[in-house]
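The numbers here are math on the coordinates, done by the rules we state, and not lab data. Quick caveat: nothing in here was measured; it's all calculated off a predicted structure. Cβ atoms are built from the backbone, for glycine too; each structure is taken alone.
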Structure P
């Protein structure tokens, strides 16, 4: 098992640390499965949508605001704050899986060898249950992002 963690489990295309970890795990360790695992109750997700500043972390959390923007119509229809937060956690995992699929080394290895498989999970801190979001990103990967 090879683990990389950051606030709100973001896959940012300028995060050289994360990209180095992913590339090494795929190209050297031949990792077959990558799991993006968020968790309900994530303070990073919550902080991203709060209306007051948090300092430097706001620059990192802007990526979550982008996720909200992409899914604003759906999220704005959810009146219950806790349910809205839970859905944003799920949508964030979905978007981060997509961001992984956009990387050249994931695309290249999948084309050549059929792996890694990228999974999106959400861990429920209250119940200890893992929710598999059953994402199928291949069909959603726009031609614009296809590198191989």
Structure Q
């Protein structure tokens, strides 16, 4: 997978004078079935979250409230995305390093994952991540 496989996905938005509504359907709006939902909140100013990659899990991240930045890295290039609307999010494919920062006060980050929690699926050491993606790239691009 490459950074170009990750992308912003706009979700359905139903306008109503009483308040808007958005929804997400796995394998319809996002390219995987949802197995896990988790969220970050009360992130202190200046703190970073993430700083890992998944070997096989796909992720979709939304700023449900407030805003924050998602920095994606495929081992060759990086891209920063600013999330600040609850009707779109960023799809992150496996073997993409992610880091979240620049949280606004009261920000809530919702994450949807394709897999149940498995500590073996995490790559938490950046140097290990680089070694894995570069060796896979050599396999596919000799």
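Kindly point out which one of P, Q the value 16.9 was derived from, the read-out being mean count of other Cβ atoms within 10 Å over residues 19-26.
Values: P: 16.9; Q: 12.4.
Among P, Q, the structure yielding 16.9 for mean count of other Cβ atoms within 10 Å over residues 19-26 is P.
Distance in nm of label points 7 Å out along Cα→Cβ at positions 51 and 75 was computed and gave 1.6; which structure, P, Q, did it come from?
Traced to structure P.
Comparing P, Q, where is distance in nm of label points 7 Å out along Cα→Cβ at positions 59 and 131 highest? If you can, show how the numbers build up before the last one.
Details: P: 3.3; Q: 2.2.
Largest value of distance in nm of label points 7 Å out along Cα→Cβ at positions 59 and 131: P.
If semi-axes √(5λ) of the Cα gyration tensor in Å, for residues 3-82 alone is computed to be 28, 15, 11, which of P, Q is the source? Could the numbers behind the result be given before it?
Numbers: P: 28, 15, 11; Q: 24, 18, 13.
Value 28, 15, 11 for semi-axes √(5λ) of the Cα gyration tensor in Å, for residues 3-82 alone corresponds to P out of P, Q.
Ranked by mean count of other Cβ atoms within 10 Å over residues 11-18, which of P, Q sits at the highest value?
P
Of the structures labelled P, Q, which one yields -3500 when helix-only ellipticity at 222 nm (-39500 (n - 2.57) for each DSSP H run of 4 or more, over all residues; to 500) is computed from its coordinates?
On the way: P: -14500; Q: -3500.
The read-out was computed on structure Q.
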